[in-house]
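The structures come next, written out as structure tokens.
Please treat every number below as a calculation from the coordinates, not as lab data. Since the structure is predicted, the reported quantities are computational estimates derived from the model, not experimental observations. Cβ atoms are built from the backbone, for glycine too; each structure is taken alone.
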Structure P
Amino acid sequence: MEFLIITGMSGAGKSRAADVLEDLDYYCVDNMPLALLPRFAELCLATKGRYEKVALVTDVREKDGFKELAYAVDYLKSLGCSCRMLYMDADVKTLVRRYKETRRPHPLHIKGQSVEEAIKQETELLAPIKEKADFIVNTKGLTLGMLQNRLFSLFSGDGRKRDIEVTVMSFGYKHGLPMDADLVFDARFLPNPFYVEDLRPLCGLDRPVFEFVFGYQQTRQFMEKLQDMVDFLLPLYIEEGKLGLTIAIGCTGGHHRSVAIASALNNYLTAKGVNSVNVNRDLDK
């Protein structure tokens, strides 16, 4: 069993790091008292494989915190567990700004003391812990996406970056816009198979309708530009930490044009290795 202890400066992103690690299948516990850590480890081991990776956010500023942490680490190793420490850090200026933005008091703040003084006091207090850390992540200037990629590279085991889940959805405007759509594209400018008697009972997933829609030059040009835009946007959304993206393609009824284009876009993304799924919202309406 693997234990990862997350500690470090207040305001440096310990809880945010735990959120990211949950996506890497860690079982995360926030604000775990150090005195309870050995007993908690025993309970996890008793589950016999239910918890293979555990991340614990803990505060070592408490009395005898350093001694209790050292004891807990040694005890975990004596149980045959892997135990590593992640130290979240940031410079004084960054931490002061974050506390001013959140308007929360620093845990070490006392009356008549500035936030900067409290942060410097904490830095000195945690210096021995920082020296013992296996990993140090400084969050100064890191966006959520950058933090995700940093933690994924450290703890995913294969160096992968955070994947984004893409949903390519077709819909009909007469049934309303999808509430969860991030990007919406209107396909109603294309020739409509609905007005072709043989094609009307079919949908965009049927070959005759698909060939009809893509038999026009404007459809092929639209697809080229749509693919270029999605290729441009996806890395930027990933960089900013977006976990899911819904691309909605609409036509009048959501049966023909939007379905064909959504299917083609999903196939394009899947062929490029993107985690993409095709949903046809109004196909049964």
Structure Q
Amino acid sequence: MNQIIYKDEEKNAIRFSKITKIEAEMPFTGLGIKYVDEGEETYYANNKKFTIKKGEYIIGNNFTSSIVEINQKQPVQGLCIDISTEIISEVADYHDISGSDIKEFLLSNQLFINRYNIKNTNLGGLLVELNNNVKSGNYQNDILKDHLFYSLAESIIEDQRFIYDHLNKMNFKKVKTNEDVFRTILLAKSFIDDHVMDNFSLDQISLQAGISKYHFIRVFKNTFGISPYQYQKHKRLEKAKIELARGRSVSDIAILFGYPDLPTFSKAFKQAFGQFPSHFSK
């Protein structure tokens, strides 16, 4: 089943799919999103294989050649969303000083093809909400409003600006090498995001990237400006900040997040956010 939920003359579209088996060309129109809600899909996009699992999505454009392969016992469910080039261009020009650069990146063969997790992106929350509305039948009021596609475009541009800025910091001679290494670094970064409270060793994290520990440290720091340890530390402090906002005591949070004592946690929190946790909680 491939049900057209919405389509307009500007080539914006939303389709809901429920398929057990298929192998076919799957073009991306404008800036296209393929989101998997249940099951697993395999895309061969620009001659590279991407396995998209539940809670993940892939983005492509008119320059992306793609074949999709599904072979599952249970139906694979998801959304296919097309956002017109006009909307992407308009939002990029409005929100970004270097709008022409991000626009060129998104709508040309420069686009970085990769799979993304809904938990680690701005677009993810919108996809979950939209998918739930489509499945429950409560979608028409939202979809028929133009602001939905503008909201999707804004989220994509915010996410992809991060990709664009950091991909340009890769300094290998070949574009393909830059992209391949950047994918491994994003994979390791996502692993840290998903296991921020776990004490995985650098060996275990670099193993996720499939590169040596030293090479991982060097490329991660060159790309994101901080070491993997500093990144993990900051992510933990962000979670601690959320717990403080929920009313949890400073002493409990210090213990929960593995700090040896309250002064050490307070000092780290102030370095990160400019105020002591006791002041923030007040």
*asked:* On FRET efficiency 1/(1 + (r/R0)^6) of positions 27 and 235 (r between Cβ atoms, R0 = 41 Å, to 0.05), which of the structures labelled P, Q is highest?
replied: P
*For structures P, Q, calculate distance in nm of label points 7 Å out along Cα→Cβ at positions 43 and 243 and state which one comes out highest.*
Q
_Answer label among P, Q for the case where helix-only ellipticity at 222 nm (-39500 (n - 2.57) for each DSSP H run of 4 or more, over all residues; to 500), calculated from the coordinates, equals -13500_ = P
*Read-out relative contact order in percent (Cα under 8 Å, 6 or more apart), computed value 13, structure in P, Q*: Q
*Thinking of P, Q, which structure, once mean count of other Cβ atoms within 10 Å over residues 75-82 is computed, gives back 21.2?*
Q
